1. Comparing structures P, Q by distance in nm of label points 7 Å out along Cα→Cβ at positions 59 and 99, which one has the largest value?
2. For semi-axes √(5λ) of the Cα gyration tensor in Å, the calculated result is 135, 14, 5, so let me know which of P, Q that is.
3. When FRET efficiency 1/(1 + (r/R0)^6) of positions 19 and 75 (r between Cβ atoms, R0 = 25 Å, to 0.05) is calculated for each of the structures P, Q, which structure yields the highest value?
4. If helix-only ellipticity at 222 nm (-39500 (n - 2.57) for each DSSP H run of 4 or more, over all residues; to 500) computes to -37000, which of P, Q did it come from?
5. Between P, Q, which one scores greatest on mean count of other Cβ atoms within 10 Å over residues 67-74?
Structure P
Amino acid sequence: MAGVHFTFNNFKALLELNIGIAQRLDENRAESFTLLYCDFDEIATQSITDSLATALRQSDSIAHYDTDYFFVLPYTDKYGAEVVKQIFEDIFERDIPYFMISYPVDGENANDLLEMLQDSVSTFLKKDLDYLDRFLEEKV
């Protein structure tokens, strides 16, 4: 199965790991990775699991909280993340509420990225991701 699954408790550490790798390897500081958020509400868990193998690469990371899925897509810009989201929509034959942010364009550290994601999803999708607050309260 493509993509590596992480527990949601390790979500912030996953972001920090990808930031560290990007800082070490990406000298031009382009969009080093994109974080794709998808709301898979009303989609069967088994269907989601099956679709991950089709849409993701071995280098992609996954964490989820209930039906909210977060995909860390290394060396992927927002256009590439849009392609992944479109694959999900084709598989599920429905529109998927989503938002994406990229490092370092949308934030220089994990807290910045999480705040941007939380604020953007609240503004554009009218959905609260209040459960991310626990990561924002942690020291970096």
Structure Q
Amino acid sequence: MISLNKKELKQNQLDEIRKLEKEIINVRNDQTKIVSELRTEFIKDKADHKKEADQKIATIIKVANREARNCLAENTIKIKTENANLRSELFELIRQTKIMTENKSKLESQKADLINEIRYAEDLKKIRSTQQKRVIERLFPDLDN
């Protein structure tokens, strides 16, 4: 009976070992399944985060491009306005220079006319003076200077 008990005990132990081995295999399978699911979930989360980051980057790029276009447009308008103002100032300066040049020419012409008139007046004085001396000499021939 003892030997039967030992055999039974041994058989029970072997059955228990097999049962435990099956349980270990099942636990390993479950753990492998869980790790695989976690890995799949991690990869999916990683892809979702990458997609979200890419979308945020794309949005930031769109905003930056829009702001750059707006800034460029504003600066272009400012430069065009400044150029128009400078062009107007330049044309005004050209107009004033033209007027001043014309005035200078007129003044130079007037100056030349005045110089000629002064010379003419001086010449007339000399002629009158000479004529007066001649008249006086004719009238008073005895008078010697």
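1. By distance in nm of label points 7 Å out along Cα→Cβ at positions 59 and 99, the leading structure of P, Q is Q.
2. Q
3. Top value of FRET efficiency 1/(1 + (r/R0)^6) of positions 19 and 75 (r between Cβ atoms, R0 = 25 Å, to 0.05), among P, Q, belongs to structure P.
4. So the calculation was done on Q.
5. Across P, Q, mean count of other Cβ atoms within 10 Å over residues 67-74 peaks for P.
Since every read-out is calculated from the coordinates, none of them should be taken as a lab result. All values derive from a computational prediction rather than experimental measurement. Cβ atoms are built from the backbone, for glycine too; each structure is taken alone.
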